[in-house]
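Engineer: Below you'll find the structures, each written out as structure tokens.
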Structure P
Amino acid sequence: MKKILFISPLPPPNYGSAVSSKMCLEILRKDPLFEVHNIKINFAEEFSDIGKITFSKLWGVQRIKNEIKDYFKKETPDLVYIVPATYGLGLIREYLIVNQIKRFWNKKIVFHVRSRITESNKNNKMQRTFYKKIFPNQKIIVLDESLKKDFSWLTSKENIFVLPNAIKNEISNEDAKKIIKERKKRDRFNLLFLSNMEESKGWFKLLKACKLLHEKKIDFKCNFVGSWPSKKEKLKFEKYVSSNNLINHVRYLGKKEAKEKIKIFEQSDILVYPTELDTFGKVIIEAMMVGLPVIANGIAAIPTTVQDKKTGFILNENSPEEIAEKIIKLKDKNLRNKMGLEGRKRFLEYYEQESYAKKFTKLIKNLM
């Protein structure tokens, strides 16, 4: 039996990296070849706590270091697997964790990276120093071929591996076809934004696009779903909706999970995701699972996930005007239907959890 020390964020709270890490942990634990010990490295209780310094987080880092020390006193793992942050306070935490591991472990660490190292990150002197301390000559899994360049200056190309994200398929093919067919019967079309309600995810750009649609007298509904990181952003949203006469077109529905979230996808016609920071955008493959065409910003892995003009539209400028233009094109029900079916097909082929599990376990075995 092979021993794995698995260090990652895990829910709660529910956000992309933590949810994907939980999936990977469960996959490894189901494999009889592996004995997995996991250490949770996130201590935020609510989404709004992420990125803030608190006493519990400071004490939490020391607890992690102690747990790593205690583990190595008893065990010698065959692989150390870490899901790291690549910016902000999490990067400092990862430096302290890796530094602690290297006291006991002289082999390569496997980093499963679900975020990016942007040019801005690289040019930050402090962050660049941490990258050089954490990642040099280590093994790194990224989510897309385009993301290899983030780490090519830190390790050799032989040490960088590609594995796109995945989710469990919650919808049968028969149900997916019924959902897509029902959508064609609606007259008013429903737009959806679903993510944590950080402005960097693009909700404000979509609001501005909604204003443009309203001015063109287009009949639509736009639902926003997710948790607010602060009262300030929530007030900004409410003020814009009120002052631009969007109350009859725009609704904030709060946070939705599990079956409620699937229902929202079913009742929508387009997912609009003009994010500025995402590496992959798990919500995109959730939408594709339910046969939704997707309009999304063309950054990082997104142009690989969303096939432009086939499963949706890739935004080049990511402006409210461009978003509105793409939405108007998708007023065509036949085009929406065609793109939705193509998106569902692509999801099953590339982003479904069952096939992902096989690829992930095979990769982990090879990395040992």
Structure Q
Amino acid sequence: MDAFYASVEQRDFPELKGKPIAVGGSKERGVVAAASYEARKYGVYSAMSSKIAYQKCPGLIFRKPRFDQYKAVSLQIRAIFARYTDLIEPLALDEAFLDVTENKIGLPSATLIAKEIKAAIFKETQLVASAGISVNKFVAKVATDMDKPNGLYVVQPDQVVGFIEKLPIEKFFGIGKVTAAKMKRMGVFRGKDLNRFALTDLESRLGKLGKYLYHLSRGEDHRPVVADRLRKSIGAERTYDQDIEKFDGLEHAFLSIAQEVFRRLSQVNVYGKTITIKLKFSDFSQITRSRTLAEIATSEDQIYTNALELIEEFKDQNFSIRLVGVSISNLNNTPDSGPLQLTLGF
């Protein structure tokens, strides 16, 4: 979906159409969750500090997220997908992989199916989607971003290698800023540069990532589209209007977030062993700390207590914290998970 959260806001509130808007944050605090295309012209993008976004676009209109509404629209869109295939792997509320090799309407062309889906989405939701069509997940995912908004980009089987050769290295899965800088020092700027390296060379330099990139650079991605994918973690985080500067304030923040995380776990009847905390400071630097418990955490008190122990080091320090987060991973959502020993609240 194109600028999904922002587009839903503009659809539901016509006075916002054609205006630069950002979902999330405010002029002073927070982070942009989504930006309309009008805002993007000013250089405003998701994950940007709201303060920086406002500096780039003084006329930016901030909207509070309405996640219940976004989820409802997402379900509408997935219902449209389901008319064509049951092999749907959601990546987020606004994005999914579809395998239409065997499709419900018997069309021999993935491109025709994508056109039908795009038209149905627009007719039923008044929202615009972009589609990337190719032989595997990696190429299709990258193709989706090639012609936004309202894009339809096809990479035929005989075009895959040439398409990948031209890709900037940052477009490859698993390549963040640090790894991209490392690869550029290796002389790797595009897919064609990556293709020059032998498998053993990339493995020795990058480990498992090297093997993965070796195959991607040759157009090889055999991951299937997996419906009903299992969640790997559940968490919550909060950006505060005023920086937290005292430890008791941090304690209160973690209590509130631990309660929210436990509520989310309870909703889906899933619990986990690994607790991770995240702190973002006023200078936008951040840290994470994790611990894996011997037993599954089945109460908000366990989450809260362990989270506090992970920040023990800050008790006697000066700090200025703008964001606090907690997540639970190592979840018991596999089919062979055994019975749980629940912790009673007394």
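Engineer: Once mean count of other Cβ atoms within 10 Å over residues 132-139 is calculated for all of P, Q, which comes out largest?
Structural biologist: Details: P: 16.5; Q: 20.6.
Ranking P, Q on mean count of other Cβ atoms within 10 Å over residues 132-139, first place is Q.
Engineer: When distance in nm of label points 7 Å out along Cα→Cβ at positions 196 and 252 is calculated, the result is 1.7; to which of the structures P, Q does this value belong?
Structural biologist: Answer for the origin of the read-out: P.
Engineer: Hey, distance in nm of label points 7 Å out along Cα→Cβ at positions 28 and 116 derived from one of P, Q reads 5.3; which structure?
Structural biologist: Values: P: 2.7; Q: 5.3.
Here the read-out was taken from Q.
Engineer: Hey, another quick one. Comparing distance in nm of label points 7 Å out along Cα→Cβ at positions 108 and 140 across P, Q, which structure shows the greatest value? Provide the component values of the computation, followed by the final result.
Structural biologist: Working: P: 1.2; Q: 2.0.
For this comparison of distance in nm of label points 7 Å out along Cα→Cβ at positions 108 and 140, the top structure is Q.
Engineer: Given 0.55 as the derived value for FRET efficiency 1/(1 + (r/R0)^6) of positions 204 and 284 (r between Cβ atoms, R0 = 35 Å, to 0.05), which of the supplied structures P, Q does it correspond to?
Structural biologist: Answer by label: Q.
Engineer: Of the structures labelled P, Q, one was used to calculate helix-only ellipticity at 222 nm (-39500 (n - 2.57) for each DSSP H run of 4 or more, over all residues; to 500), giving -11000. Name it.
Structural biologist: Numbers: P: -14000; Q: -11000.
Working through the options, I get structure Q.
Engineer: Right, something else. Assuming 21.0 is mean projected area of the Cα convex hull in nm² as calculated from a single structure, say which of P, Q it is. If you can, show how the numbers build up before the last one.
Structural biologist: Numbers: P: 18.2; Q: 21.0.
Answer for the origin of the read-out: Q.
No value in this document is a laboratory result; all are computed from the given coordinates. Computed from a predicted model, the values in this text were never measured in an experiment. Cβ atoms are built from the backbone, for glycine too; each structure is taken alone.
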